[in-house]
Structure I
Amino acid sequence: MVNTGFSKAELERYSRHLIIPSFNIAGQRKLKEAKVLVVGTGGLGAPLLQYLTAAGIGTIGLVDYDVVDETNLQRQVLFSVEDIGKSKVRAAEKRLKALNPHIQFNTHEIQLTSENALEIIREYDVVADGTDNFPTRYLVNDACVLLDKPNVYGSIFRFDGQVSVFNYTDPKGLKGPNYRDLFPAPPPPGLVPSCAEGGVLGVLPGIVGSLQASEVIKVVTGIGEPLSGKLFLFDALTFETRTVNIPKDPGREPITGLVDYEAFCGETGAPPETIGKVKEISVKDLASMKTKGEDFQLIDVREPYEFEIAQIGGTLMPLNEIEEHVDKISTDKTVIFHCRTGIRSAKAIKRLEKKFGFTNFYNLNGGILAYADEVDPSLAKY
């Protein structure tokens with residue numbers, strides 16, 4: 001009997017791959033021999049991991065340090081209500097092993113940092129970036145460049161998705177662009193909201209993550225043309241797609257090492273809008289002021305639809321309309337501004353202080369999410 005390198009169970013499991021003429025057992029063998037690292041097990045990581053596991057990638061690494069939250073379940077389909085509060089990496093590994101027992105899973109239940117990224121990524125052939133923040137995206141990109149690893153990138157926001165393959169070397173030996181050729185520097189802090197701040201349609205990460213999985217398979221097996229030098233754009237609302245070319249930037253500074261990416265992206269510590277620029281008050285202090293019946297004004301700068309979800313007694317004055325309400329804002333008593341996390345309310349304070357000279361404003365540190373965590377657990381966290 002010919003030794004194919006696969007058990008009878010594997011041959012039957014992957015039979016629909018094996019009968020594709022351009023894929024066949026040679027392609028499946030490349031999948032089995034491959035080592036793929038998926039950074040992030042959330043919205044994008046969930047479909048990525050499920051389809052790579054089902055496809056037969058031999059070794060899959062999972063990197064995440066977060067735990068499952070109820071707000072994740074709208075889109076992170078690896079998890080269930082029984083997983084709330086549990087490690088994402090451990091819950092994902094359990095689910096994926098049940099999907100395909102022939103796969104080796106390496107779990108990295110830590111935050112990817114400048115100190116450990118090279119050590120972790122070095123052990124893999126391909127990296128799939130399923131993260132949702134700029135520091136980690138630049139970190140993954142730079143580590144992949146330094147280690148000469150292809151980086152399959154995806155991002156999502158509200159109804160829009162992006163996919164590309166960075167740092168890919170084609171069969172002719174030509175190296176494609178990397179993430180810094182597309183985005184040489186991160187946007188100013190707070191300019192681009194995260195999915196947690198701006199929202200995302202639940203099915204979108206399933207679509208984009210599946211496309212990333214397809215690109216990983218193409219990179220590993222050598223079939224087709226990966227999205228190297230191209231950025232695929234998808235609009236779920238209109239079902240319009242575009243593919244734009246990404247040229248390499250000959251004037252870009254070479255990547256010679258890893259840096260402090262939190263500092264590089266301006267995301268050290270508290271939101272930049274609050275650091276040394278606006279006065280703050282804690283949610284516990286606000287609760288105490290309420291209990292004591294102190295005289296103050298509480299202003300909520302979120303949107304009306306957010307106000308319907310949860311509120312803590314503030315007067316609604318959305319950030320984009322805040323200047324229209326200036327005559328309703330007290331000048332002779334403490335005024336406390338809040339939003340979901342404290343970022344938008346800090347922006348409102350800075351804007352009003354600069355234009356109208358207010359000196360009696362305070363920002364609620366952590367916003368309504370912190371209030372729900374520390375003061376009133378009955379509030380919906382969204």
Structure II
Amino acid sequence: MQNMMFTNEELNRYARHFAIPDFGQEGQAKLKAGRVLVIGAGGLGCPMLQYLAAAGVGKIGIVDFDRIDLSNLQRQILYGTDDIGQLKAEVAKRKLLALNPHIDIQTYTVALSRDNVLKLFSDYDIIADGTDNFPTRYLVNDACVLSGKVNVYASIFRFEGQVSVFNLPAADGKRGHNYRDLYPAPPPPDMIPNCAEGGVLGVLPGIIGSMQAVEVIKVLTGVGDPLSGRLLLFDAAAFTARVMKFPQDPSNQIRELVDYEIFCGTTMDGATPIPSVTAAQLADMLKDGHSFQLIDVREQSECDQEHLNGLLIPLGTLTSKLDLVAKDRPIVVHCQSGKRSIQACRTLMENGFHEVYNLTGGVNAWKRWKGK
């Protein structure tokens with residue numbers, strides 16, 4: 001590969017990379033020519049973006065429509081108190097360009113969907129998945145397979161983290177393992193909460209996101225052995241790490257993008273879909289004085305931090321407290337992100353409650369609507 005020309009300032013900035021055997025200016029030139037799209041500018045995205053920008057990746061895209069919240073600052077240290085309420089992607093862009101003005105950063109303040117994912121991916125070589133929910137992970141994976149992109153994956157929960165590299169091209173042109181080889185089917189929607197619901201050690205995304213950045217750099221430069229067909233498992237509580245190999249399933253054939261909410265069980269399929277209301281619709285219902293019951297199925301600790309004045313019935317206690325649920329008026333159920341409330345709506349409908357609505361996106365969507 002013909003090396004790119006570097007300015008004197010860049011030669012000084014990347015001097016420690018140039019000093020690494022088998023990396024040098026050729027490796028740095030590959031970083032400068034690299035195009036990486038980071039999905040999510042949250043816990044994983046923050047350290048990953050900082051290190052990719054500092055390393056000199058030439059073009060970095062950021063997909064995130066969320067705004068900075070006080071509860072983010074415990075782990076998303078790219079942001080500060082003065083940034084609360086602003087769009088994460090835009091604040092990240094400003095701070096990353098202050099860190100390294102020699103790179104190009106593009107922001108996409110939209111929700112990733114099967115309608116826009118292939119177009120968004122088209123301008124990039126590597127997709128780095130920093131999301132925290134299963135529908136988006138499967139969407140990212142399948143879109144990477146269909147568009148021939150490498151997917152550098154990571155996830156975190158409480159004290160534990162995972163890292164792997166999916167869809168890596170081999171010398172023979174074949175593509176390596178993908179997310180469905182590791183997780184052929186998603187878990188039940190009420191089994192594994194996201195970080196907002198289950199918690200996460202603040203320093204953990206810094207560790208795992210940095211590992212994710214390492215894998216991106218290895219794939220871009222061809223230096224080192226990426227985690228293709230292998231899953232790194234890190235436990236911060238025990239401070240242990242191990243690498244697990246997993247097989248490639250030849251029957252794993254991805255031919256199209258599907259409805260990932262239905263696939264992951266966060267939306268009911270078939271003849272009995274769960275009706276929903278948006279944050280804006282709920283606000284109108286409250287303003288207009290509609291008669292309905294609002295039920296919060298989060299835990300007490302979550303409700304103590306922020307609430308919508310709904311009746312608190314944690315999901316795990318719902319079946320034993322059905323007598324508290326109104327039978328003479330509509331019911332709107334919410335949780336933090338809209339996942340547990342889906343399960344609660346399902347439970348209520350199975351027990352004879354007919355006019356049940358899920359608050360799409362939960363408290364997170366409510367906060368975004370208030371801060372628009």
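Since every read-out is calculated from the coordinates, none of them should be taken as a lab result. Computed from a predicted structure; not experimentally measured.
Computing P(r) over Cα pairs in 10 Å bins from 0, in percent, for residues 245-316 alone gives 13, 25, 27, 14, 14, 6, 1 for which of I, II? Source structure for this number: I.
To which of I, II does the computed value 23.9, 89 (Rg and Dmax of the Cα atoms in Å) belong?
Answer for the origin of the read-out: I.
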